[in-house]
1. Name the one structure among P, Q that volume of the Cα convex hull per residue in Å³ of 149 was derived from.
2. Taking 31 as the value of relative contact order in percent (Cα under 8 Å, 6 or more apart) derived from one of the structures shown (P, Q), identify that structure.
3. With volume of the Cα convex hull per residue in Å³, for residues 28-107 alone coming out at 96, pick the structure among P, Q it was computed from.
4. Kindly point out which one of P, Q the value -7500 was derived from, the read-out being helix-only ellipticity at 222 nm (-39500 (n - 2.57) for each DSSP H run of 4 or more, over all residues; to 500).
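Since every read-out is calculated from the coordinates, none of them should be taken as a lab result. None of these values were measured; they are calculated from a predicted model.
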Structure P
């Protein structure tokens, strides 16, 4: 009968419409998943761009974390136990940071010639660098040394002279090296 045939055709059209609806819903779901993945990728790209910009901005900027001073006897450049302890403490702290450098500055008291004091201040700074390299395996490229000779001020008290016979070691950490910029970086 015509009614049965129409009912059957309507049922077939309904089934096709249902399948088309299901396909459309599946396509919509896939589009939503793809949109979410695209947004996540876009967010990650923005984060990477921010990190690169931070690195570029802070690449040559350092923060002073710690200063250690080691004292020397008159005309001497050898380290004593107290000096080694101070340098050991600084080396441990340095190794706790990535992107560190050590700035090593040698000084002398005001007695003697400029030439002699320049050589002695260099020897003192080199003595500190050698100790840190040998005992703590601090890479030499992470240490810069300079002997600055005698300080400009003229002092004569025994205490002030002793205070000037020293090496100052400054632990500096690169501002570009932060937990955010190290994310995903190899250790």
Structure Q
């Protein structure tokens, strides 16, 4: 489920106006600075960390963060590739970004470190008790499913079209509510996804 730079998520029913939305640089749990995009209503009840597809942070996920904020959630979309590709000047990875060269920067440990950095930011902004979920797409969907057995303080995880090989043994050790969106015509073998 990869999107080009011109695609945008559908608008949800609006519950609150977005009071803040901006690109920012966050610090991961392992002290790496990385790009992120933040959007929030005035008084969110839930936070969401958006785990993009393999191409990292690009405009679709910034717009998705704004849609979550319009629906009443504080949202941070993260980038995976600062360790080797640096922080993009615009904050977004360009359409032609060579993500394959930088996949070593998207190990489970590193994705968890960026996720924790985004969670720390959300809780600094909105309180230590803010429940936070992850929502991931494609590569990020598998990462979200994998986080179901992690030690991250997440309320739940949601993954769209994740790759089963990303999940590993996590599915058998899940500790968190998990939602898996799987399409019958998806290019990832559906039988492998359903076996999780």
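1. Values: P: 149; Q: 115.
Of the structures listed, the value fits P.
2. On the way: P: 31; Q: 20.
It was calculated from structure P.
3. Details: P: 105; Q: 96.
Corresponding structure: Q.
4. Details: P: -19500; Q: -7500.
That value comes from structure Q.
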